[in-house]
1. Where does the value -26000 come from, among P, Q, when helix-only ellipticity at 222 nm (-39500 (n - 2.57) for each DSSP H run of 4 or more, over all residues; to 500) is the thing being computed?
2. Hey, Cα Rg over 2.2 N^0.38 Å derived from one of P, Q reads 2.24; which structure?
3. Taking mean count of other Cβ atoms within 10 Å over residues 47-54 for each of P, Q, which is largest?
4. Tell me which structure, out of P, Q, gives 11.5 once mean count of other Cβ atoms within 10 Å over residues 39-46 is calculated.
Structure P
Amino acid sequence: MGLIERILGVVFGSGRNVIAETAEVFRVNAENEAGRGQAMQSAALAQFSSEFKVVRRGCFDRLMDALNRIPRPAMALGTLGLFVAAMVDPIWFAARMTGIALVPDPLWWLLAAIVSFYFGARHQAKGQDFQRDLAATMASVPQVVQTVRAVEALREDAPEAGALPGPVGEMPGDNPALRDWQAARSTV
């Protein structure tokens, strides 16, 4: 017994696993790798969510947001209004379009630049809001996973469907009226 104990002591060392330590030189320890990956992902999510903290907005910010929402619906409704005006009063519409035809090209370019910058900035702001919401959602993933596991554990602890209390000799879901109706339908 002493010889086998010495051989095992050489192989496994004093409480260490020499084989596992040697194998880790050539192959990554999967458990430690998963732990490092989880720690890195948690740190990245924490950093990402700290960048996009929800800030309480004041009255001025809410007013500016409301004003920023006006141009797109105004342009869409204005364009539809022009179509209606063209059908209702073609002469009035022709006079207005003649006036628009007199607008010089540099003014049209300026309008195009303003509209492009407005919609570009709006698109960027909405994209950042989306990223902030996504970061908040991703930060809540561990809590959701824990809740799902708790619900699944409740399902495992629930009694089987046949073990539910009911009248003697009657299975849950066994409906005499339904059974009679099915029997009547099968004879027809």
Structure Q
Amino acid sequence: MAKLFSEISPEHKAFIERQRIFFVGSAPLDADGHVNLSPKGYDVLRILSPTEVAYLDLTGSGNETSAHLAENGRITIMFMALEGAPMILRLYGKGRVILPGTSEWEDMAGHFELLPGARQIIAVSLHAVKTSCGFSVPYFSYTGERDTLQKWATAKGEDGLAAYHREKNCTSMDGIPTPLGRQLAGSPDSLV
């Protein structure tokens, strides 16, 4: 049975902290635009309060979530039990992008271990938390983290990552500019 809550309870917090993977969903306003769903690994999500979470976003081949948040702010984060009792938990909110080099980054970065390839922080103000059964989700056992992304980012180095960001992370696949793209272009509205 689905249940709706206005904030993260202590039981929700304990469930979230046990999960090794979560998924982030976002979409552009244009009905013809692409809905994005991204899996996230590593220990990168922090619960800042019952109504605010943030995650350290690592460099990837796209930057869809960032573009969508700059355009409309809508975001859903989903967790699901792959071990133990079944449950799916979704966080609904308005997100914003926090970029390196800003005062907000300096304030927020202390919550995280800054992994190689750290690109931005996504902070989310929640307006709803929803749980549902998850009865059909299969069991999976956690065996460890992949180190591929961290090795790749370390090998690229700062200059290589900056070039990669310029090439792959400045706009969404639908052509929506990202805050990182605006920052790299020196745009005055880069800190949206």
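1. The structure behind it is P.
2. Computing Cα Rg over 2.2 N^0.38 Å on every structure in P, Q gives 2.24 only for P.
3. If we compare mean count of other Cβ atoms within 10 Å over residues 47-54 over P, Q, the biggest value is for Q.
4. Label of the originating structure: P.
Each reported figure results from applying straightforward, stated rules to the coordinates on display, with no laboratory input. Not measured: the values here are computed from a predicted model. Cβ atoms are built from the backbone, for glycine too; each structure is taken alone.
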